[in-house]
Structure 1
């Protein structure tokens, strides 16, 4: 299949390599740009860092690599290790799994640096409080929408040369649909299959009128690839 990859930055390259190893062709169409917010890191002593996305790693001026990191999933954990953090744990799931891991692995009443983006699920801090901890929110990056679909991606959609698009967040799914409308390829987008990393991302696509959606059973890259294989098996 010829796959449209909408995720930004170096993660898109990793996804492309994996898809090509599976025998697919890839067209990149990043719809978001990750930008550090410039907000200084909160003062004080922290017992651990909470990471819900690798985008937060761009914001650390000097990563406190000695602090334990609790990452939402394996890919975020992998990026944290690559950034130099020495003690990294992966919840291998979503924010609920992350809060459960904080409850199970940390001593009670730990002060947690919650490094997050401007667009995020608002309930994570409450989940961590219910897990017995003191989260301090640091909005350290934001994801800006690009101005337009890359011309090559828009042409490939218009010409019917895309079989499937991969979506890695509700925000990116919504931005993609808006850019497709802007580029005049909304009908072409409706004719292809879509793989969503989560129910939330799938809901955005469904609300936009997309019909053929497969949702990953697990909200990570492995889940997306498994969903893509399911889609390919029924083509």
Structure 2
């Protein structure tokens, strides 16, 4: 499939700390890509640099092989940060209607998004009064109503219970199947394994692996130490959680 977005050798430092070092990755059109890594790996910094809201020290972000400077990326992608409460004094209904009008989204999709994310009971509530989980679902609704080809969301499952996480995961899969490319930064490994087509593993600001679960499993097995007799040290990784632990 033709790459929708390519990140090439992205670097970002905060003084003596290298938050991102030589980060390269590809987001393919129509996929759900998961960015996974331990706390402090640089996931949010990477998302902010890709979206152009935080300037990188060096590196290139390309859309269909054409470099796109930070200020111009908003026409190609929509980035939903974690932990924000936009238009806090306005109702959820106002926020969704404003999103469709301001960004040029498809108003015909509004009712379906509201139903799929189960936010009808919240429509008259003010955004600033919502709980963490309620606000998360509203933020995802806002992101899903925007028209840019690529949707990026930081920690889309944070604050959701098990049932809500499964429902949101299904909604994201359906959203991608309808023609949207989705790039998610995910802390919950079980949610990532259930929702994503491919994964990018990030640790200490560096990419440790990129690919499907099968591809990353093969990479993890290849990296396991082998003793002098040619025997692999440790059990083969089984599942995304063990692969992440082996590679990061």
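Every number in this text was worked out from the coordinates using simple rules, so none of it is lab data. From a predicted model like this one, the values you see are computed outputs, not experimental measurements. Cβ atoms are built from the backbone, for glycine too; each structure is taken alone.
For structures 1, 2, which has the highest computed value of relative contact order in percent (Cα under 8 Å, 6 or more apart)? All intermediate terms of the calculation are to be shown ahead of the outcome.
Values: 1: 20; 2: 25.
Ranking 1, 2 on relative contact order in percent (Cα under 8 Å, 6 or more apart), first place is 2.
State the single structure among 1, 2 that was used to calculate FRET efficiency 1/(1 + (r/R0)^6) of positions 26 and 42 (r between Cβ atoms, R0 = 41 Å, to 0.05), giving 0.55. That value comes from structure 1.
Tell me which of 1, 2 gives 4.5 when you compute distance in nm of label points 7 Å out along Cα→Cβ at positions 18 and 170. It traces back to 2.
With mean projected area of the Cα convex hull in nm² coming out at 12.5, pick the structure among 1, 2 it was computed from. Checking each candidate, the match is 1. A value of 0.93 was computed for Rg/Rh (Cα atoms, Kirkwood Rh), for residues 90-161 alone; which of 1, 2 is the source structure? Of the options listed, only 2 reproduces it.
Comparing FRET efficiency 1/(1 + (r/R0)^6) of positions 66 and 82 (r between Cβ atoms, R0 = 25 Å, to 0.05) across structures 1, 2, which is largest? The maximum falls on structure 1.
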